[in-house]
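See the structures that follow.
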Structure 1
Amino acid sequence: MKISEIYASLQGEGLLAGTPSTFIRTSGCNLRCVWCDTPFTSWEPSGDDMSVADVFARVVTLGLQHVVVTGGEPLLGADAADLCLALRRAGNHVTVETAGTVLPAAAEPVADLMSLSPKLASSAPPADTPRGWQARHEATRRRDDVLRGLAAAGRHQFKFVIDSEADLAEARAWLDALGDTVDRHAVFMMPQGRTAEELSRQSAWLEKECRRSGFRFAPRHHIAWFGTKRGT
């Protein structure tokens, strides 16, 4: 599998925010979100080819129980399920961060927490993006069958990136369509932003809307803590 980076940090989002964790960031993605904050794993995927054994050994050296497998889209890799299962069997708590468009090739759950971040319509790149990525993105981003399968496998959370009131309305309608599959107590609305200033502007209105509508507001703590520097 192609690995962009492996590092120890603090989880910045969702149910486990603040938890010391080892992050395994895979490279490669089947989407091209216009606001992607890790373009080195999607728009221009880069990294080193590593075996499951090599990744596992690196995780062991960092010595943390919680491991986050993220991307890019981590479930694209042929070895992704093998890596996650190896980590779980060794006693690690595994979170998989995915857009929910790919099912893992495994007969058992690959994660202790499946962190699902479905991509809303506003995530699509412009129509003139090379290689037809707008149409490819739009055709791929919504897979309700995959989302239901991943959520049904065990503990999960949903995180929607919100840039406007229209995004919030779309997320609400999407959740209604998914029905009882979703644990409504584990649904987070996250402000779109790649800098502390952008997040502050978006948070000002989104936090109030979450309070009014009953959704959980998810600050992106890692940007406030570390900025956008890689390896954090």
Structure 2
Amino acid sequence: MQAEALNCPNCGGAVTSDKTQCEFCKSRLKTVGCVSCLGLMFLGSEFCGHCGVKAVTAEVFTDENAGKCPRCKISLHTVQIDTAIIRECTKCGGFWSGIEAFENLCANKEQQSSVLTFIGKRIEHMHSSPISYVPCPDCKELMNRSNFAKTSGVIIDLCKQHGVWFDAEELPKIINFINSGGLARSRERERIAIDEERKALRDDQRRQTVQDQRYGIKTSWENESESPIKKFVNILFD
């Protein structure tokens, strides 16, 4: 690969891309690819010198423990996109995310923007995979298929113990759904539904108390540890 003239992210001095140390400030240098235009830049640069967009860096690692793509059956590659870490299939463009990593992605707008930028350039020529149940890359058990947040319309493959598999276009759709407020709206609907369920249960309990008093039966909501209603409330909030 031909060396390019880049700028040191520490002092701004002009350094060729094949250098591992700045000739001026002696900072250690490492080249990475801009995920927007794929041009080279030094790790730590704030903006890409080729396309001018805010730098989003991505490093790809070969990890023998990354598992295999549940669709293509080839080894996955671990990708660190800024602070987000996911696993990618270079053939079908699918992504695997652990549970904690996916929770962080849902809550972190900077990670969402970085991942969207990275994925956008890689799925342009990918084709949709046929719908089928696929195994978890970690435990090899068949995963469940679920409508993300119940209202997104994006059907994901989920292993409750290990993580989530996204086909090529699914992760961008989910990030856009979150950014448009879809996840917040879904959580609010769930909160309202739970509040309504709790109110209905309390109403049932009050009616039962009135009926018991009418027939002289002593009851106590607090002491009925075996009450089916109370058990149901506990299940709701476990």
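What follows is calculated from the coordinates using simple rules that are stated; it is not laboratory data. Please read these numbers as outputs of a predicted model, since none were measured by experiment. Cβ atoms are built from the backbone, for glycine too; each structure is taken alone.
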Original post:
5.9 is what came out when distance in nm of label points 7 Å out along Cα→Cβ at positions 86 and 214 was calculated for one structure; which of 1, 2 is it?
Top reply: 2
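For which of the structures 1, 2 does the calculation of distance in nm of label points 7 Å out along Cα→Cβ at positions 14 and 110 return 1.4? It would help to have the intermediate numbers written out before the result.
Details: 1: 1.4; 2: 3.2.
Of the structures listed, the value fits 1.
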Subject >> Comparison of 1, 2 by distance in nm of label points 7 Å out along Cα→Cβ at positions 118 and 158 - largest value held by >> reply: 2
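So if we calculate distance in nm of label points 7 Å out along Cα→Cβ at positions 54 and 174 for every structure here (1, 2), which label has the highest result?
Details: 1: 3.4; 2: 2.3.
Across 1, 2, distance in nm of label points 7 Å out along Cα→Cβ at positions 54 and 174 peaks for 1.
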**OP:** State the single structure among 1, 2 that was used to calculate semi-axes √(5λ) of the Cα gyration tensor in Å, giving 51, 21, 15.
**Re:** 2
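Starting from the value 3.1: which structure in 1, 2 was distance in nm of label points 7 Å out along Cα→Cβ at positions 22 and 198 calculated from? Kindly include the intermediate steps, with their values, before the conclusion.
Numbers: 1: 3.1; 2: 5.5.
Only one of 1, 2 returns 3.1 for distance in nm of label points 7 Å out along Cα→Cβ at positions 22 and 198, namely 1.
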Original post:
Taking relative contact order in percent (Cα under 8 Å, 6 or more apart) from the coordinates of each of 1, 2, which one would give 11?
Top reply: 2
